[in-house]
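So, here's a batch of structures to check.
Values quoted throughout were computed directly from the atomic coordinates according to the rules given, and no laboratory measurement underlies them. Given the structure is predicted, the values throughout are model-derived calculations rather than measurements. Cβ atoms are built from the backbone, for glycine too; each structure is taken alone.
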Structure I
Amino acid sequence: MNIKILTMFILAVAPIFVIAQSPRKKPNIVYIMSDDHGYQAVSAYGYGLNHTPHIDRLADEGALFTRATVTNSLCAPSRAVLLTGKHSYINGKIDNEATFNWNQDNFAKILKKNGYQTALIGKIHMDGLPQGFDYSAVLIDQGEYYNPNFIVNGKKQQITGYVTDLTTDMTLDWIAKRDTAKPFCVLYHQKAPHREWLPALRHIQEYTSRTYKEPATLFDNYEGRGTAAKTAEMNILKHMNWAGDNKIPPAMMDELGISEYLSWDKAAFNNNLGRMTPDERAKWDAVYNPIMAEFRTNYRQMSDSSLMRWRYQRYMQDYLGTVAAVDDGVGRLLDFLKENGLDENTIVVYTSDQGFYLGEHGWYDKRFMYEESLRTPLIIRYPAEIKAGQSSDALVQNLDFAPTLLDYAGVQAPDDMQGESFRGLLNGNTESWRDVIYYTYYEYPSIHTVKRHYGIRTQQYKLIHFYYDVDEWELYDLEKDPQELNNVYDHPDYVQIRQRMHQKLEETRLKYKDSTTNDKQFLPVSKP
């Protein structure tokens, strides 16, 4: 072959060679976090309460984690853990009242330094202008469902519409207008389905017409547990708000002699519905007024058990109706990504800031280390790498989200991040994973009166220490007692297991640097 022909051949095949050897394009990241969305209310988890077809589509096309947990089951602390990859006592956001220091590093800042464009849209529930984002449009505190106020790049503005739809609109708009030369990461954070639950108008007729199966422990009497479960104030019958939560008009409460449990009950009703336009309020009242009229007729003849059942149904109707719009938003996002050729190279994560009680143990809310609030839904789809239809029972935590997303982006996580990337679990490159997770909760004395506690969970056992104004230990065998009804801490058959769990607890606290604090707000009253 002469030189001219050889040169032409090399030039012809060179582009093919370069394409074959070029590194994979950095993935885009859409991190979807709802608020208080219990895994029981995601139909992919198989509880049968409701149907979430679009979130289920993520599970069908990606990986579903069945034992994902949080490190602190509370709104703002969970978000701080997401951002920093550090436990609450390290990042400083131990409860909803503590200040979060935005000057500390977070994974969005790191992505931005490495060529990503970043955005935070929706709920963050932390004071101060978010750092690490090219664009932010965040709700104030908990936010409002109808015609909410947003802080858009530091400036307050009220936006007309339903908050779940607006959060989706702004997310899709930002992606559409992004710099297409760069990869992007957007934190798409829904307020829904946080209390008080106000569904979108398009869903209220359907969901208020449904009846939901009661959980087996709706009338739990807490006999097998300690002081903390017995004194918590989150019982649906005794502690849920009548107006704000169940939508009974304040004037009807007065007429029937129903008093407020919390001083802001009636104000919540008036403020939430008062944000509606006249047309929105008329459509709302057309559905809810007949429900309340029937309640007025029956109330004085209702026993405590029938009231509990009525309140549970009202709770589920509004809660699950509120979830429906979240699922709608996921569907719109997935369709948008596909229509714009972004679906193959975009990581989509769906999760919640923690789990939630949907009547189990008679409760609503979260906070406890018991399963319903400890566990959180977690689904991740990335067609370029994650095989569809996977399910994993690995003990991953929200502590792991930051290092995992950095890993996918090809960025080294800082050494002080306490979480671990679970990327290898999904692509078959991780043969072993942690066998224990660590949990802390500090917001006491406070609303719901859930006592301070910390503990560990393995695949089969859970050890919890309630402290501060009590000194009580609880041990559960999750294989034999998945509903956590019987504390076996003092049972003779569990002596060796208790000892092993105490040893593992001390090792875990040392690993996560939570064994030598001198601050009284963290310090247990005693050791085992």
Structure II
Amino acid sequence: MRLKSIAMLISGVLIWSCQNVEKETYKFQISDLEPQLKKLASDEFMGRMPFTAGEEITIGYLEDEFKTMGLEPGNGGSYFQDVPMVSIKTIPSSDMIVRSANETVILEGLKDYVLWTQRTDSLVSFENAEMVFAGFGIIAPEYGWDDYKNIDVKGKIVVVLVNDPGFGTEDEAFFKGNTMTYYGRWTYKYEEAIRQGALGCLIVHNTIPAGYGFNVIQGKWNSPLLYLDERGASNYTPAFEGWLTLPTANKLFEMAGFDGRELLAKARKSEFQAIPMNLKASSSMKVVADYDISKNVIAKVTGSKNPDEVIIYTAHWDHFGYGAPDETGDSIYNGALDNASGTAALLALAKAFKTDAQPERTVVFLAVTAEEQGLWGSAYYAQNPIYPKEKTVANINMDGINPYGKMKDVSLIGIGQSDMEDLLNVELEKVGRYSAPDPTPSAGYYFRSDHFNFAKIGVPALYFSNGIDHFEKGKEYGKALEEEYVQKYYHNPSDEYDLSRWNLEGAVEDVQLLYEVGKNLANSDTWPKWKPNSEFRAIRESYMK
């Protein structure tokens, strides 16, 4: 009996050991992230701008890394998806002339305004074009809102305010209060102006509701911008898009006989109607257009049980290349945090999924192009998916990883959108951490990274950024770090990998979270859903019968 008992005990221990071996998961280390991050953020990659030598170096490096890890090509036999694009360099004249019946003002380009165009004609100009103040430039039937009612703006310049009417009201039922809706995003305002047939659209910049300074917008002056190649389409293209500084806008409002504050108060009311400014503007732009093919880079680990069902991890590989030099003379926009770090995390996750036991569902790793120019790489993928949206379980996106050390929290972007946040919260609870709402909801980060294009086609998407509740120094310290990044490093040559201020211990923990969420989904039959109040729920339900 004694021998039998011992044998049974040993057998039980062996079974327990096997079960625990099966449950072991890949544990990330700083060494999984740092070498790739340093490489991608180095001057060797020339700022990773699409259509440059920097792109060729970057996509070649990513392909080599995926091959070395043993991942399969994600697009048939290729690691690439061609993204047809056009690079449009706008060379604006140095000024814009604005006239009223009694006064003429000459606005200085770059200082007072920034313009660019999507037209590919060699010269784009406008002469004495009428200007109309169109409030926030929004048509939102669900809020009973129409800033373009009772006015025809075809062939005219619309001047609109940044963000949406809810900002600053603290009323979460009114355009979600301080949380930006898509109606507040600058891309929407241009899209709506195009639908209205406007000649051009000028957004009035204001740092707090915009979420960034005018210096970020100035980076577009006289710089090549990328768009999807839509030759052959019959879409209307306006003469220009652009921004005005707030002082410049107030000057124009005064010329038109308006008070800027009174206009803002009127624009916040649903009964607002667009107001002709009785001003006429003139300027011109030379244009150089180059058509070319950029590339998304894609690899996969095929699932063992449900290989046709996929979880897609995304990160954008691109940044701005060479640009205006900073005060030190540095002109390479290395984009270490944005987004060499996310791309390094994508590679680390690919390695983990390849190293661990084969997942039941296919896991795809998609490094997209031209995010900085308008989310174009992910937009093209969403319009031309390699894996059908009906079979795409979820998207997990990375746009910057935590460089500040361990945090107790993560900032959940787009809280209340989908079941993906619930899956994340389960993993956070396991390690004694928590999720918190985006500390700057007015900045509209949910609409500013590649997960948004998956959401637009109904695929539940998860995106979080590093939190602000620093493990040792608390929330005020963490918040100050975030503010410093926006002021000093965001979209500047100074966004470099700097050991004196970077600490990847927190990044490792966040990547582990992203891995656990994706791994659990990849080894289950769960299909995450959108929350009842999400604007993307109906899209998903329309094809997931």
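Can you spot which of I, II the value 109, 49, 48 was calculated from, given it is Cα extents along the principal axes in Å?
Of the structures listed, the value fits II.
When mean count of other Cβ atoms within 10 Å over residues 333-340 is calculated, the result is 26.6; to which of the structures I, II does this value belong?
Only structure II yields this read-out.
Suppose P(r) over Cα pairs in 10 Å bins from 0, in percent, for residues 109-220 alone works out to 13, 37, 26, 15, 8, 1; of I, II, which structure was it derived from?
The correct label is I.
Which of I, II yields 1.00 for FRET efficiency 1/(1 + (r/R0)^6) of positions 349 and 445 (r between Cβ atoms, R0 = 41 Å, to 0.05), as computed?
That value comes from structure II.
Out of I, II, which structure matches 1.00 when FRET efficiency 1/(1 + (r/R0)^6) of positions 245 and 317 (r between Cβ atoms, R0 = 35 Å, to 0.05) is calculated?
Computed on structure I.
Which structure, out of I, II, was helix-only ellipticity at 222 nm (-39500 (n - 2.57) for each DSSP H run of 4 or more, over all residues; to 500) calculated from, if the result is -8500?
Label of the originating structure: II.
Which one of I, II has relative contact order in percent (Cα under 8 Å, 6 or more apart), as calculated from the coordinates, equal to 24?
I
One of I, II was used to calculate distance in nm of label points 7 Å out along Cα→Cβ at positions 61 and 197, giving 4.9; which?
So the calculation was done on II.
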